[in-house]
Every structure is written in structure tokens, then in C-alpha cells.
Structure I
Amino acid sequence: MVTKILRCPTVISMSGRSKSSHYLDIKNGLFTRAVAIGGRAVGWPEHEVDAINRARIAGKSEAEIRELVTQLEADRQIAVKNGCPK
């Protein structure tokens, strides 16, 4: 599986949210936390951004989106433990 890491401007463009709303979503558990990709650079796995956007388009509740975010971050940790980034 090919996974792209998207930088903040791309994520914001894809979600249609402002930068401050994006970081508020992270704080409120409505978006996954960023991954480090360099000394001062972070990004988000493209499949996570797509999954969250699909949930919003489908009209999922905030509780359902929080559950999705929790699962995406758990999947990320499992992939790291198994030595293969997801």
C-alpha cells in the first residue's frame, strides 16, 4: 500500500476548514494527530484524511468521528509495532 503524507496546507484544502479549526478538531479528537516527517515538519497520512472526510460527507456524528479517529490512531500504532507503516 502506498501512503502519502500530506502537509497542513493540503489537508486544510481537502477538508475545507481553516487552520485554526483544523487544530481545534485535533484537540477535540475530531482529527488524527500529525506525524513527524522531519525536524520541524509534520503531516497526516492521506488515508486518514480521506477516511475522516468520507465520514463527514456521510453525515457521521461527532461521536462517530471521534471513534473513527481513535481507531485510525490505534491502527497507526499497530502498524508501527509490526514494523510496517500503514
Structure II
Amino acid sequence: MNAVKVYGADWCEDTVATRNSLDSLGVPYEYIDVDQDAKAQAWITEQNGGKRQTPTVDIGGRILIEPDERELEEALRGSGLMG
């Protein structure tokens, strides 16, 4: 099981950018398409105060909402998943 989960949608530019960042950093992750998973969609809505915001990223229990590249890298470093 991966420590990083990306909850997003294939049509979402921010989701694509986050996945591309993780790929380029060589960080393994699980991608959950919220358009295909009703439980995941409910979960991100709960995490985001009733809003459906993508991507919502779970890094070992730390939740990031629509993170930019810097925020993503800081969280990965803080969790020990990136040097």
C-alpha cells in the first residue's frame, strides 16, 4: 500500500499536474478517480468542508487540498518520502 493517495479526476488540470509532479519525483502513489468512486467523492467532500476539491492528497494522514508543487514537496520531505 502506498503512503500517498491522490484523490482526483482525469479532467482536472490540477490533478494531472500533481500526478506529473509525483511521477517526476519518482514517488509511488495510489490514484483514486473520484468520478468512479462514490466513497472517495464523499471522503474528499468531507475533507474539504462540503466542497469537492481536486486533487485532495493524503500523505500518510496529512491532507493537502489542491497543493502546489512546493507544498507537495515539503509534505513529502516532512513524511520522509523524499530526500
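All of the numbers you see were taken from the coordinates with simple rules; none came from a lab. In this text the structure is predicted, and so the values were computed from the model without any measurement.
Out of I, II, choose the structure whose coordinates give helix-only ellipticity at 222 nm (-39500 (n - 2.57) for each DSSP H run of 4 or more, over all residues; to 500) equal to -18000 when calculated.
I
Any idea which of I, II comes out highest on Cα Rg over 2.2 N^0.38 Å?
Biggest value here belongs to I.
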